[in-house]
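Colleague: Below, each structure is written out as structure tokens.
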Structure I
């Protein structure tokens, strides 16, 4: 589980912070809107030994871009 929080969105890109298990230390992802290229990705301290949370966060942000919907916050859970 992770929480996504919108940091910034403009016509070219969107940036979200992600918090694994609602930790206080976040990772950050910036993705270009026109082609979903990852412009910046910083893992959270909780995610250093894996890319599991980062991968789920990227997948969800790409979904936001495809749907042109950018929530301020979102809970992402998987099983």
Structure II
């Protein structure tokens, strides 16, 4: 399964904590984009690929962080390989 996870959070609040969460799930994170939305908020788009349960655990870890103001998850349907 593949997905994108978009989070927004206060710029100064928890970058270290967010980075720690990402490092804990480094095996499923393909890439991420970090942007400063304004002086106070950051936005990250994280592309993941892995088992649904592991992706769910990553999202749950973000949800427990009180400084993350929004989380959006988009599940991407990955094409099945044709059987030979």
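Colleague: The value 20, 58, 21, 1 for P(r) over Cα pairs in 10 Å bins from 0, in percent was derived from one model only; which of I, II is it?
Modeller: The structure behind it is I.
Colleague: Follow-up question, since we're still on this one. Using relative contact order in percent (Cα under 8 Å, 6 or more apart), single out the structure from I, II with the greatest value.
Modeller: For this comparison of relative contact order in percent (Cα under 8 Å, 6 or more apart), the top structure is II.
Colleague: Given that distance in nm of label points 7 Å out along Cα→Cβ at positions 1 and 25, derived from a single structure, equals 1.1, which label among I, II identifies that structure?
Modeller: This figure was derived from II.
Colleague: Moving on. If distance in nm of label points 7 Å out along Cα→Cβ at positions 9 and 33 computes to 1.9, which of I, II did it come from?
Modeller: Label of the source structure: II.
Throughout, read-outs are computed from the coordinates displayed, never taken from laboratory work. Since the model is a prediction, treat every value here as computed from it, not as a measurement. Cβ atoms are built from the backbone, for glycine too; each structure is taken alone.
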